[in-house]
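Just so it is clear, none of the values below were taken in a lab; they were calculated from the coordinates. Just so we're clear, the structure is a prediction, and the values are computed from it rather than from any experiment. Cβ atoms are built from the backbone, for glycine too; each structure is taken alone.
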Structure 1
Amino acid sequence: MLRLLIADGNDRAGRDKRREALGRTTAQAFAAVVTALAPSAECVLIEPADAEGGLPAGLGLHEADGLLFTGSTLRLTEGGLAVERQLDLMRAAFAAGLPTFGSCWGIHVAAAAAGGRVGANPRGPEYGFARRLAATSEGAAHPLLAGRGRAWDAPAIHTDSVLEPPPGARVLAANSVLDVQAIEIRHGNGLFWGTQYHPEVDPDELAAMLTLSAEGVVDAGLAADRAEVEAYADEIRALGETDPNARQRLAWRHGVGAELLEAGQRRREIANFLAHLSTLRHTFAGERDGVAR
């Protein structure tokens, strides 16, 4: 049985907003996706932004099989203890040889902890979907992107991005908005696979995230006012409805296909990480211990 740590990237205020908007925290939503993909997995939810939100008593990183970092409303450039505590956790995971996956905030934390640079994307934010994602030459055969086509779309909400990958990192996917949409980072004893986009996010969650980000969407010039953002979010939420005719019409209107509408395709990178986790854990445990395995 896999024992997986799910690190909620939000501080207490961020978790409360998510719970109020969607009825569950980011970590709880992420854990539900992981459990759907790996029903026998034990998900241990942690809140590393909080002083008291680290690992439960008696559980060390070496006793976990993997770590998954969620998104967050925090920004690395703003600093603070809630950020530093999460950087410390990521550094500890690298040192412990614990395979880690992260989306959005997770990729920022991993890149910064390994020596990369994170900041506001000079080409602007992505609100709603990351369009026309494509594997790089290094990503084309990488197991994280197995099952992806030549180009795909994915849920995305971010203003910051990885501007300079850490030394030795492999950039796996990009699009016209951002050069680092997926990455592999090997640092210390550990390994990180991650995406800037959100493979874990379902339509209802994406709609809630857009509503919470309405001010940013308007400030970016992508909508005239909050009402326009909320109307758009309502249509995104309806993409998750069961009426196939309604979904087809909305999918046509928004130019989305199976890679967004079908959960198995949308969650592809998380499924690939979980499928390779035992091998990754075994390999990196051997490297950490100095044993060929």
Structure 2
Amino acid sequence: MGRYALLVGCCYLGDRDELQGCYNDVDAMQGLLINRFGFHPNDVIVLTDMPNSPLKPTGAVIKYQLCQMIKRAMAGDVVLFYFSGHGTHQDFWEGPYCKRLEAIVPSDFNLIYSADFRYMVNNMPQGADFVMIADSCNSGGLIDQSKEQVGPGFRPDVCYRTRSYNYGNIGGGRRAKRMPIESVLRHLRPLSHVDSSDIRTLLRDIYGNQASILFRRHVDPDARVDRGILISGCQSNETAVDDDGKHRRPYGLFTDELCSTLRNLRRPMMSNAELVETIRDNLRNKDQHPCLYCSDRHADAPFLWVR
């Protein structure tokens, strides 16, 4: 059985929305997957936006790497995508209705939306699974149209009011892992040839065919398949937290609790639903609620498997 993982950490160094713990989060996940879950080191790709990184985690690079893993996968295989960095969401009007799409923020701000991840899941081969673990704000619902198993009980694609919080320092050496759309626009405008405040126009102008599939073709939600598993660091209307660590290395609170739970696991295995519920109970930040989105079958299935 093949196991392929892409681990991405973005700290956005030098930006006013800079984070501190994302590189350490990726290191922790890499060690966990290799030492605890039997991933071969050659099948675990790590991308960060460190200045000396040979390949930065841009939107195009992330999607290319994931698509290559999906093409390589066969029945029984697992493709795992882990992201630690900023998340965001955008409300789009479709006729009289408002539809919300969550997104992650790559190093070049070429947003990857929930529709992109739905498209990738729909291209997984029969019998293979796509597992996404997202330690970012608004991460609930990052695989569009997935069924909620553990969560707040509302649809992430509906335009509910987002919980209010400070987008910068939230006290105690902690920062929100959310980049408002206004900040994304601030980065994109100098790169564009058009004078626009519409993020879709800017992304299409700057990145062309490398922009989100959302702007290039329709992703049919009725064609969805049940091979996607999303474990999100928080609900779609919440913030995830980056901690400066004080007397230890900086880290993401969700990733730290996830890794701690799995390292200390005494039973042979834990189901996806049990894992998320355990993290929700133990997470020190009680304003952050991890969620699980997947089919009923996957909710009761073990999280990967313990070697």
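For distance in nm of label points 7 Å out along Cα→Cβ at positions 98 and 122, which structure out of 1, 2 has the highest calculated value?
Biggest value here belongs to 1.
With helix-only ellipticity at 222 nm (-39500 (n - 2.57) for each DSSP H run of 4 or more, over all residues; to 500) coming out at -8000, pick the structure among 1, 2 it was computed from.
2
So if we calculate mean count of other Cβ atoms within 10 Å over residues 18-25 for every structure here (1, 2), which label has the highest result?
2
To test your reading of the models, identify which of 1, 2 gives 0.15 for FRET efficiency 1/(1 + (r/R0)^6) of positions 154 and 266 (r between Cβ atoms, R0 = 25 Å, to 0.05) when calculated.
Values: 1: 1.00; 2: 0.15.
Only structure 2 yields this read-out.
Of the structures labelled 1, 2, which one yields 22 when relative contact order in percent (Cα under 8 Å, 6 or more apart) is computed from its coordinates? Don't skip to the answer; put the middle values down first.
Values: 1: 17; 2: 22.
For relative contact order in percent (Cα under 8 Å, 6 or more apart), the value 22 is produced by structure 2.
For mean count of other Cβ atoms within 10 Å over residues 66-73, which of the structures 1, 2 scores highest?
1
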